[in-house]
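Values in this text are rule-based calculations from the coordinates and carry no lab data. Note that this is a predicted model, so its numbers are computed, not measured. Cβ atoms are built from the backbone, for glycine too; each structure is taken alone.
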Structure P
Amino acid sequence: MVEKFTSEKKERLDKIVTEHFTDYTRSQLKKLILEGNILVNGEIKKANYKVELGDEISFEAPEIKELSIEPENIKLDIVYEDDDVIVVNKPSGMVVHPSPGHEKHTLVNALLYHSPLSTINGTFRPGIVHRIDKDTSGLLMVAKNDKAHQELSAQLKAKSNKREYIALVVGNIPENSGTIDAPIGRSKNDRKKQAVVEDGRNAVTHFEVLKRYGDFTLVKCILETGRTHQIRVHMKYIGHPVVGDPVYGPKKMIAETGQYLHAATLGFKHPTTGKLVEFEAELPDEFRIFLEKLDKKSKVK
C-alpha cells in the first residue's frame, strides 16, 4: 500500500517523514528514503532534501515476509459486527497490533482468531484503521475487507468520524469548555515522547468539563485530528495531564490499571450502506470505581 500526503511546510525530507510516520524511527526512515520507498513528487531524493510547500510525499511500506502473526483465542468485547466492520471495546493494557517487544497477545492476534481482516496495512496491522494507546480503553473500528478499510480510512482523513473520549485529568479546569489548537511532533528532549512543538503537525482537541472533583476534573475530549498521544499531550500542555498517564502524568499518580482515558463514543458512515452509525462503551470498572471514590470524598468534605 502506498500512503501519500502533501507537505504543509518547508523542511528536510527525513524530518518531515519522521513526524508523519511515527511507527518508524528516524534511522529506519532514512534507510527507506535511500532504498526508494519514500518519494517526493514521484522522484527519489536524499534524506536532507528540502521539501517545498505542496510537494507530494509518497511512502510505500516495505513488505515484511518473515513475520507471521499467530491468531490467539483471546476473549473480545465486540460491540458490533457485520460483513464489513467490527467495532470492538479494547481493554486498557492491551496493545493494538504487534510491534517489537509486543509480538503476541495483541488485539490483532485476537481479531485474527475471530475473523478474516483487511490486508491493506500488511502483515503487522491487518484490519486496523486507527489505534488507541495500550493503556487507553475503548472503541476501535476494524475493517474486515479492503473495500471497507479504504472507505473508513477516507473518513478519518476527511475528519468526518465522531471520536469522543472521557478523561480524568489532574487539577481543576476553570473553563467549562475549550479548544486546544497546538501542533504535535516528537519531543526535542526525548525522542520516545510526543510534545507540542512549533514545527509539529496540526492537532486540535476540543474539551468539555463533565464534573469537577476539587483536585481532579472529568472531561469529554473530542478529536478533530488524530495525532499520536494527542489527548495526553494536549492535556499536559494546558497543565492538566491525564491521571495515571505513565509517560506524561505525575509519577506519583501512575495507576496499575492504566491511565484514566477511555474512547467512549465512535461514529462513522457505514462503508457499504452509507448509514451513519454510532456506538458507545461504558467506562471500565476500574475507572468507574475511582470516580465513585472521588464522589464519596467530595461528599465528606
Structure Q
Amino acid sequence: MTLQPELVLDAKATLGEGSLWHPLEQKLYWVDIEGKALHIFDPATRHDMSFLVGERIGTVVPVLSGGVLVALRSGIYHLSTDTGELNLITQPLTDPNIRFNDGKCDPAGRFWVGSMHLEQIEGAASLYRLDTDKDVQVMLTDVTISNGIVWTSDRKTMYYIDTPTGTVQAFDYNEQTGDISNPRPAIGIHESEGYPDGMTIDADDKLWIAHYGGGCVTRWNPVTGEQLQKVTVPVPNTTSCAFGGENLDTLYITTAREGLSKEQLAEFPGSGGIFAVKPGVQGVPAHFWLGSL
C-alpha cells in the first residue's frame, strides 16, 4: 500500500525543522530555523501560531513547569508560550559561526542539543546535554551537523545522527547518570537516498528518519539495520518527523524550501509545508525538560 501524505499546513517555511508533539496541549510544535520563528500548529483548527525570536532557532522542547526551551544562536532560552518572553538559561557556544541544530529531551528530563557550523565545516560542532540543574555537559565533539536523537523504551540505548556521515549511531545510555558509551553504527543510508536528518522512534522501538534531499521518511529496524517502510513525500527536502494526534498515530513531517530553484518550487509547491500521514503504527510521548527555572 502506497501512503499519500497530506499537506496540512502550507507554511512555505524556509527551513522547517524540530517537529514535536506536545502531549498535554495536543499541538505540533515546530521551528523555521531560517525564518527565525517558533510555530505551534493546532491540527484541530488548522491554525498555526508563531513567535518570532529574532535569530536562528534550532529546536524546541517542552518544559514540565510550563513553556518551552528553545535553542537559539545566542543560547538556550526558556520561552513563555503565553507572552513570548525569552529568558536566557545558558550559552555554551563560543564561536559566532556555530549555531544550535536539532535536539530532544531524554527519559530523565535532560535536554540534549547539538550544533553545526554555518559553513558546515567538518568536525567543528558538538553535542551538548543541559541537565535539570542547568549545568551543561559536552557529550560529543568532532560533529559536523548534529541532528536526530532518540532513546529506546527500555532507556538503555540512544540513537543519534551526524548527517554527513549517512549513519545512525547507537550508544549505550545510562539513564541515571546521562552518560553514553560504546558508539557503533546501527543504520547506513546511501547518499543516493538523501541525507538522514531529523528522527523519531515508534512504540515498537523502530526508527523513523527524514531524508533531506531524498523526499521521504523511512522506518528502520535499528537492531538489524533493515529498512521496513518508506513514506514518499511530494517535496525534495524532508527535515524532521514526529508522531502526534490523540493516539500518536499520525506522523507529522516538516520540510524546507531553502536551496530550491524557482523551477523546483514550481514543481514542488508544498515545499516548506507540514505533511501528515497515518503509517499504521504509534509513536511515544515526548519527554519534558524537568529542570526548574
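Odds and ends about this structure:
- Which of P, Q yields 58 [percent of Cα pairs over 12 Å apart, for residues 182-221 alone, calculated]: Q
- Structure responsible for 14, with relative contact order in percent (Cα under 8 Å, 6 or more apart) calculated and labels P, Q on offer: P
- For -500 (helix-only ellipticity at 222 nm (-39500 (n - 2.57) for each DSSP H run of 4 or more, over all residues; to 500), calculated) the corresponding structure among P, Q: Q
- Source structure (of P, Q) for distance in nm of label points 7 Å out along Cα→Cβ at positions 54 and 94, computed value 4.7: P
- Entry that produces 0.97 once Rg/Rh (Cα atoms, Kirkwood Rh) is calculated, selected from P, Q: P
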